[in-house]
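Below, each structure is written out as structure tokens.
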Structure 1
Amino acid sequence: MKLKKEELYDVFLRMGQRMHLQELPENYAAWTIKRREQLLADLVKSDYTIDLYRQYRKHLGNSRYLLLLESQKLVVPGIVKELLHLKNIQWLRPFIPVYTFSRTLKLDGFIKSFILPAKYMAEIKALDIKR
């Protein structure tokens, strides 16, 4: 089941209210404005960011590093794409339905074994939700 953006906002609003957070946006539209303001105020590309991505490339290798960047393009806000100079071309998007279907057939393990480092497979399998 896929939640609409407004339903997702409502879940987080209720959670924030239970946590007694103050000045929560009253609706989805107000939340999007506040979120954009916070992203613009709080995000910056720094030497730490550059080093982090250098380490990603070093430890993941070129092909997995490119896969990481493509994955991030699918989920990060536009302002993050701008800061990281991520181009809008998304070659990974057409493969998402294929991966989703592979999970239905329980073949996703094969795909993971192909793209993820073998030395971490035990930890990766431990993260999988039992279906």
Structure 2
Amino acid sequence: MSRTLNMNEIIWLLIIGLSAGILSGLVGIGGGIVLVPALVLVLKFSQHQAQGTVLAMLMMPVVALAVWNYYKEGNVDFRVALLLGLGFVFGSWAGSKLAIITPELYLKKVFGVLMLIIAIKLIFFK
């Protein structure tokens, strides 16, 4: 489902993408934690549209250059990445099936609670 984009939206999308890319390369986050809320809050996407759009973006090799930098420094275990990726493929399929049938209000609440739990754990626990 494509939408017509005006220049303001194009600029916001580039800014959001750049910000998420910087955070992804810096601390390993970006897709769900930055992009989904930004699309919902800034560009008024529905939760379902934001999640689907971000997943579509992640199909591209968007982090290849960042992975290369980490790999050159010896900080990539491709065997582990392959196994994680395999689980992620099937998990994302199952999760998308569940998300599609979940009302948007509940989906937003689950997303928010998950981000809150992660934030509390990162801030207050080792």
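Which one of 1, 2 has relative contact order in percent (Cα under 8 Å, 6 or more apart), as calculated from the coordinates, equal to 20? The partial results should precede the final answer.
Working: 1: 15; 2: 20.
Of the options listed, only 2 reproduces it.
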**Message:** Out of 1, 2, which has the highest value for Kirkwood radius over Cα pairs in Å, for residues 64-111 alone?
**Reply:** 2
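Supply the structure label, taken from 1, 2, corresponding to mean projected area of the Cα convex hull in nm² with the calculated value 9.2.
Comparing all candidates, it corresponds to 2.
Kindly point out which one of 1, 2 the value -21500 was derived from, the read-out being helix-only ellipticity at 222 nm (-39500 (n - 2.57) for each DSSP H run of 4 or more, over all residues; to 500). Write down the numbers at each step before the final one.
On the way: 1: -21500; 2: -24500.
Considering all the candidates, the number was obtained from 1.
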**Prompt:** Thinking of 1, 2, which structure, once FRET efficiency 1/(1 + (r/R0)^6) of positions 72 and 96 (r between Cβ atoms, R0 = 41 Å, to 0.05) is computed, gives back 1.00?
**Reply:** 1
**Request:** Identify which of structures 1, 2 gives the largest calculated value of distance in nm of label points 7 Å out along Cα→Cβ at positions 48 and 88.
**Result:** 1
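A value of 0.55 was computed for FRET efficiency 1/(1 + (r/R0)^6) of positions 32 and 56 (r between Cβ atoms, R0 = 30 Å, to 0.05); which of 1, 2 is the source structure?
Values: 1: 0.55; 2: 1.00.
Going through each structure in turn, the value belongs to 1.
A short reminder: the numbers here are calculations on the coordinates, not readings from a lab. Everything numeric here is computed off the predicted structure, so don't read it as measured data. Cβ atoms are built from the backbone, for glycine too; each structure is taken alone.
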